[in-house]
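Participant: Structures follow.
Just so it is clear, none of the values below were taken in a lab; they were calculated from the coordinates. Bear in mind the structure is a predicted one, so any value in this text is a computation, not a measurement. Cβ atoms are built from the backbone, for glycine too; each structure is taken alone.
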Structure I
Amino acid sequence: MHRRITGKLVIATHNPGKLAEMKELLAPYGIDAVSAGELGLPEPDETGTDFRSNAAIKAIAAAQATKLPSFADDSGIVVDALDGAPGIYSARWAGPNKDFAAAMAQIERLLQERGATTPAKRKAHFVSALCVAWPDDHLEEVEARVDGTLVWPPRGTAGFGYDPMFLPDGHSRTFGEMESIEKHGLPPLGLGLSHRARAFVKLAEICLEPR
């Protein structure tokens, strides 16, 4: 039985880019959200072997610490020519200083080493797994993806992470060149294009009521 989110919600992230996107997605539902970072919660060790299990680890840790429903995302980029890397280690490739320019350069170097120089050899997809955990251990989990091609050099300064080198299928601009409302805004304002927006649509259907 699915459970609706009511009252206050903890967004279990310390990533300002993710926090901004999640707050925008939640805004139409009138949810009073506060982040794990704002509450001073520690970041749990992400020991899962896939996006879904890591999202659950973060949501459960925040729910147990705050006794409030907690919402977490685990997401990353999966590159076909790199055998799925960086995958769940996408954030770690950026290092402790969150240097995604260096992480993108590393991906490009590895693609060049493997001869992945044409669009057909540079396929990738973003994955977002969302989990809402309640203090009584109830979980709601969804997952979605968006497919695309990696470009070089990176284009655009919007978004965050690997957005500037990701060109979604059917579009001529990278995520780094798109305004936030275009990338992850939900219809009718946006296209619901991003992996996180697509996962959120699934979550909203089972857990949220428009205000």
Structure II
Amino acid sequence: MKHKGIPDETIRRLPVYLRGLIFLQEGGQDRISSSKLGDFVGVQSWQIRKDFSYFGEFGVRGVGYEIKKLIDGIKEILKLNKVQNAALVGAGNLGSAILSYPGFELYGFNVTMAFDNNAKKIGKKIKSIEIMDVSKLDILKKKNVRLGIIAVPRSEAQEIANALVKAGVKGILNFSPCYIMVPKKVKVMTIDIAGYLARMPYYTLNG
């Protein structure tokens, strides 16, 4: 079930809460208040309560939240209660690092396929995943892979996005530093690492 009218900022914070809750659960904790959760993840307690209020009652006043129930609830909201397979396009330095990154498993993501246009990389394996020719992206439709990760140069990003959409992908995580155009039915999230770094001097060198 997709909840209607939920602010994007709330959806963006849910994975932050989830990561913190999983860490607390692994540490043996089974219940927590919004105040303590807020201190742990760096979000105001009133904001946490407001975010959760969009989805019904998760906690009990004066008692707090049952961590396991809250984890299960957030996973259901974000559709993370089932393994989500993804395909990576671009097996260069960044792409190789993405394939080797263990953090995706925390949220139930599994990068199962990788593609590149470099003949020297095609056929080689990274973390047991064989690099395939990017011309074979249409196989994603047969494998029912609905998520794509783009880690190619900016000049190639739009072409790859077009190919992913044609292959039936419904969501794209874009690491290329550019804006890509897709149909409205496809969700794109762009992570511009250099752009984030460009904001750091403002906070670190002022005052």
Structure III
Amino acid sequence: MFKAAVATPTPIPPRERILAAASGLFYRQGIRAVGVDAIAEAAGTNKMTLYRHFASKDELVAEYLRRLAAESNAIWGQLEQQHPGNPCAQLDAWLEEMAGHLADADERGCALTNAAVELPEKNHPARPVIEEFKKEQRARLAALCAGAGLSQPELVADELFLILEGARVSSQSVGPGGPACSFVRMGRTLIEAHSASRRNEPASTRE
């Protein structure tokens, strides 16, 4: 009898192995605490190969954060697919999505926020990645708030953004069962308050 052929796993390219290893180490241990030796060892390679793909550890950090930003940004497209043409439902689904991350005991908060704290130098190649990501997140929230017909959508976006950032920090300091567990309720209360305000506005004053 002929034996069934066993598919040979496709080897993971060194660049992807390095990024995967760095991502886990940076997120769990912190960017400053992890050296290139540890990354190379975790990736099953050596420093020479690492530097062949990344000019420096700083460039590796920047690429790690770009990948995370792209993954996070994909969530907005998913929300739109789930609730097409319904900004109110998308906004509520966003609250639930973020709450899921806050309740996950394995998470250490937002990796880009953590990186912003660790990397205060404005000339670090990761800083533009962090700042652009945060600005885009806030802009997307503002657009949803405006689409949902909320009064002062820019202000609501700022408040939701700050509540989320605070909840992430709180979840790390006192656990997901602390104030962070009220994130959805606080978000919905805020949205409803601005929805009611919008309904009560004279038509002539609405934008």
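Participant: Quick one: helix-only ellipticity at 222 nm (-39500 (n - 2.57) for each DSSP H run of 4 or more, over all residues; to 500) came out at -23000 when computed from one of I, II, III, so which one is it? Don't skip to the end; give the middle numbers.
Facilitator: On the way: I: -8500; II: -12500; III: -23000.
Structure of origin is III.
Participant: Here's something else I'd like to know. Compute FRET efficiency 1/(1 + (r/R0)^6) of positions 123 and 195 (r between Cβ atoms, R0 = 30 Å, to 0.05) for each of I, II, III and report the one that scores greatest.
Facilitator: Working: I: 1.00; II: 0.30; III: 0.10.
Largest calculated value belongs to I.
Participant: Supply the structure label, taken from I, II, III, corresponding to mean count of other Cβ atoms within 10 Å over residues 67-74 with the calculated value 14.1. Mind dumping the intermediate values first?
Facilitator: Details: I: 23.9; II: 17.1; III: 14.1.
This figure was derived from III.
Participant: If volume of the Cα convex hull per residue in Å³ is computed to be 173, which of I, II, III is the source? Please report the intermediate quantities before stating the final value.
Facilitator: Working: I: 117; II: 159; III: 173.
Going label by label, the one that fits is III.
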